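Participant: Take a look at these structures.
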Structure 1
Amino acid sequence: MSANMVSWRDYEGVEGFGASDQADVDNLNKALRAGQDINAPGSFTAGDGFALRVESLEKTLKNLTYRMEHIVLWKNITKLAAYNTIEEHNEISSYSDNPDGNWIDEGDLPNEQSATLARRYAVIKYIGATRRVSYQMTLIKPAHGNVIAQETVNGTMDILRAAERAMFYGNSALSALQFDGFEKMLTDRAPVANIIDLRGKPLSEDILTDAALTIQDAPNYGTPTDLFVNPKVKSDLCKAFFPKERYDLFSKPDNGMIGLDIKGFTSPAGDVRFQSDVFITDGGAPNALATGDAAKRPGTPTVSTGPTTPSDALSKFIAEDAGDYFYRIVACNRYGRSAPVHLVAGPTAVTVAAGDKTTFAMTPGGATAVEWYEIYRSKVGGAALSDRLILRVPNAAGAGAQTIDDYNNNLPYCTSGFLFQQNLESMSVKQLAPLVKIPLATIDTSIRWAQLLFFTPVLYAPGKNVLLRNIGRAVNFVGQP
C-alpha cells in the first residue's frame, strides 16, 4: 500500500475501538463540569469548568425597598412657589366680635362690628443628600445603566422618603433644622375636639363619621376629603366589610376574585378618599446598635435618675394599664442615634399603678450634643425587647440631666391617622425651588453632587382637619404581639 495511505492496519495494537478496559472507558467519560460554585474555588482541578462560565446577571436591578408609589402625601398635596425663606399668610377667623349684635330697633344705627384677622408665617427648611461616584466607575460597563443616573434616582428617593415622613412627624422642638409636620401642627393649634384619641381601638365607621362631622360642624365649616392612614389600619376597615352579610356580591364583576378593597367612604360631610401611606408607622423598635456617623452621633446615654412612679392628675394610666413595663431610651441628633439603654438594668420592668406616671432622668454620654431622646416602651405585661416608640422628648438640659415623664399619652404598637380637607383653603406646601442637583467641587477622582429640596408644609385651617391618635389594630391580626 502506498506509504501515504492510512488503513486499519495502522491501528493494530491500539485499543479503544471496542477493546478497551473499564479504566479507559472511565477516562473517555470524563468531561468538563460546570459546577455550582458562586465564587472561584481555591484550587482548580482537571475537569473543573468554572473558568469558562460566564455570569448570568439579570438586566433589571431588583428593588427591595419603597418605590415612588409609596410616596403618597407629597404627590397629593398642592405645592405653591415660595419667594422667601419666611412665608407669610393672613387669615380671618371671625367676621364679627359680637355674633348677637346685628339686631336693631326701628331707626337705630347697627352696632359696629370688627373681623378677627391674624398673620402667620412658616419657615422654609432644607432637606438634602450628597452622592458620589468614582471616576473609574463611570468607565466600566455597568450592569444596570448609567451609574450617575442610578445614584441620582437613589438620592431623589431618599429625599422624598425624608420629606414624606417629615410632613407627618417633623418637629422643630426636637431639632431647629426640622419643620413642624401635620401631627405637631394639629396638636398645637387644632381645637381640642379635633384630636380624637382611640386609646388602642381599631378605626371604625363610627369614628370616621364623627371625625368628618367634627370638620363640617361649626365653628370649623370644613369638608373632609382624604384620610391618610397606615395600610394595616385600612385593612381593618376592609375586614369589617368582608363578611357575607356585608359583602356586595352584586356589583363585583364575575371574575372569580374574592376580597374587598375600600377606596373611600361617604360620610355625612362628603366623600372621603382613603390614602394608604407606609410612612405612617408606630415608630418601630430601637436599633440594636448605634447608627449614623460615629464621629458625630450621640454616645450611649446614662440613666442619671432611676424611674419613680408618683401619682399625677395628668396620668392616663387607668386600671387596665396597671402592671409592668419595659423601657429603653435612645439619644438622637441629626447625625444618628445612640445604642439603646435599658431604663433599669437586667432588663427589669417598671411597675406602674393606675393614676401614676413614670418619671426618670437621662444624661448624654460623651461630648457629642444630644438634640432629643426617643423613649420606647412595651405593652403592659409585655416581654423585654418588645418595646415600641412612644415618645420623643427635646433635650433642654444640654449636657446635664433631662427629666422625662411618661403619662401614657402615647401607646406602643399604635399609629396616627390624618383626616384632611386637602385643598388650598386648608393646607399646602411652600417650595422655594424645585428639587435641584448641584455639582460639587472635584477634590479627588470621583464625581460628587448634592441633591436639595427646600420647602415647608403650611396648615392654614387647623379646624378643618382631624388628628386620630393611638389607632390600634382589630383583634387576632397576624403578628399580634
Structure 2
Amino acid sequence: MRRAAYSMVVVVVLAGAAGIIWRVRTVDARAAAARVTVPTAPVAQGALVVTLPANGVLESAQEIPVRSEIAGNLIEICADNTPVTPGDIVFRLDTKELVDQRDELARGLTDAQEALITEKSDGDVRVTQATGDADAARESLKLAQEKAQAEREKIAAQVKFAEGETARSERELARAQRLAKLNYIPGTKLRDAEKAYRAQQFALDQQRALQADTDKRTAEQVQDQQSALDLALHALETAKADVQENLGDARIKVAEAKRKLVEVEKKISQCTVVAPAAGLAVIETNTENWPERRPYRLGDQVGSGAAPVKVYDFKRMQVRCQIGEMDVTRLHAGQEVFVFSPSQATRRYRGKVAIVEELAHESNVWQGGTPGKKVFGVLVTLADADPAHLRPGMTVDMEIVLGEVRQATMVPIRAVFKQKGASVVYRARGDAFERVPVTAGTRNDLRVEVHGNVRAGDRVALERPPVAALRAVRRLRAVRRLRSREG
C-alpha cells in the first residue's frame, strides 16, 4: 500500500514538473514569436478581375491629313498644335502667278466672245447674201421657164397654123388635080396649086424646124437657170455649213477659255485650305528638305497631294500596342480595357479591344521591343474622351480584362508558398503562424484565388515565417490539448 501511494506521489510530482516546464517553454516561445516581425495581409472576399498588363501609344482615331490639291509656296500656315473647327483656315499658298494667269485668261475669254459675235454677224451676212443669190436664181429659173413656155406655145401655134395651111393647100391641090383630069381647069392652075402646096409644105417644114430649135434653145436656157439655181443653193448650204463650223470653232474657243478660267479660279480657291473637321492642327515634317527634315514653314514649296498639316480628332482616341505570342490567344475583340495616362495617374479610362491582328511581326526595336521577338498588333478604342490629358503620341499603360471571378477568396500572390510541391499559406495566430494547405486558382498580377481552410478576415504572412513562430503555434496547441486533458 505504501509503495502504491509512493508511486502515485511520484507521478503527481512528475506531472506537475512537466506542466511547469511546458508553461515555461510556451512563454519562451511566445516571447520569441513576439520578437519576430512578419508582414501580413488580410484574406479578402469579392470579385477577382484577371487582367493582362500592356503599354501602348495613343493616337487619334481620326487623323485627317490636310492635303494641298495643287503645288505652290506657303505664304500662311497655322501655329503648331492649334485647335481648329471645320472651316478654319489651316494654310494658304501664293496666288500671284495664278491671279496673273486668271487675268490673261479673262482677256482671252473676252476676245473669244467678241470673235464669236463677229463670226456670227459675218455668218449672218454670208448666209443672207447666199440666200438672196439663191432666191434670184430661183426667180430667174421661173422667168426662163415662163419665157420658154411662151415661146413654145407661140411656135406651136405657128406650126399648127402652117399645118392647117398645108392641109388646105393639099386639099386645093387634090381638087385641082381632079378638075384638071376632067379638063375643067387649065394646066396652069394645076401648076399654081402644086406650087402653092410645095411652098406651104416648105413653110411647114421651116416652122417645125424652128419649133425644134425653140424647144432645144428654151430647154437649154431653163437648164442653165436650173444649174445656176443649184449652184446658188449649194453656195447657200456651203455658207450655212461654213458659218456653223466657224461658229462651232468660236464657241469651242469660248468654252475652252471659260474652262481654263474656271480651272484657274478653282486653283486660286484651292490655295486657301481649311480644316475639314474639328481637332488639333499639327504641322507635319517637310520630307522634301532632306536631310534637314524640319516642319513646314513659310516659303516652303508644297507639292500637289502633300499634307503640311494634319488634324487630330481628340474626341475619338485609340491605343495601339503589341502583344506577345504567349498572350495573344487570350485576347479577342470586345474585351474591356482600362487605360492609365501618366498625366492622370489616378484616373482610369474605359476602352474596348477593337482589332487583334492575325499576322505576327517582329517587335520594333526602336519602340523598346526585343529583337527577334514576334508580336501581334492590337488596337484599343477609348470610350472616354479627355482632350486636355490624352494626346496623340503619349505612352499609356493598359489592363486588358481577360476574365472575372465574382465571389473569390483571395490573398496576395506573395502570401502563397510552396511546401513539398503543395501550395500553403501561413495564417497568423496571435504572434505565431500556422501552415494552412490551399489550392491556388485564378490569379491576376496582385492576387490569387485560394481554396482551403481560410476565410475572409484571416491574416496571412507575406513572407515565410521563421521556424520559431511556427513552433510557437505547435506548442500553443500542445498546451491547449494538455489543458483540455487536465480539465
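Participant: Matching task: 52, 32, 16 is the computed value of Cα extents along the principal axes in Å, for residues 145-208 alone. Pick the structure from 1, 2. Intermediate values should be presented prior to the final figure.
Facilitator: Working: 1: 52, 32, 16; 2: 55, 14, 10.
Going label by label, the one that fits is 1.
Participant: Can I ask one more? From 1, 2, which structure was distance in nm of label points 7 Å out along Cα→Cβ at positions 225 and 257 = 2.8 calculated on? Don't jump to the answer; show the numbers that get you there.
Facilitator: Working: 1: 2.8; 2: 4.8.
It must be structure 1, since only it matches.
Participant: Then there's this: Rank structures 1, 2 by relative contact order in percent (Cα under 8 Å, 6 or more apart) and report only the one at the top, that is, the highest. Walk me through the numbers on the way to the answer.
Facilitator: Details: 1: 20; 2: 30.
Between 1, 2, the highest calculated value is found for 2.
Participant: Consider the structures 1, 2: one of them gives 1.69 for Rg/Rh (Cα atoms, Kirkwood Rh) as calculated from the coordinates. Say which. Intermediate results must be reported in sequence, preceding the final value.
Facilitator: On the way: 1: 1.17; 2: 1.69.
That value comes from structure 2.
Participant: Tell me which of 1, 2 gives -4500 when you compute helix-only ellipticity at 222 nm (-39500 (n - 2.57) for each DSSP H run of 4 or more, over all residues; to 500). Provide the component values of the computation, followed by the final result.
Facilitator: Numbers: 1: -4500; 2: -17500.
Checking each candidate, the match is 1.
Every number here is computed from the coordinates shown, using simple stated rules; none is lab data. Here the structure is a predicted model, which is why all the values come from computation and not from measurement. Cβ atoms are built from the backbone, for glycine too; each structure is taken alone.
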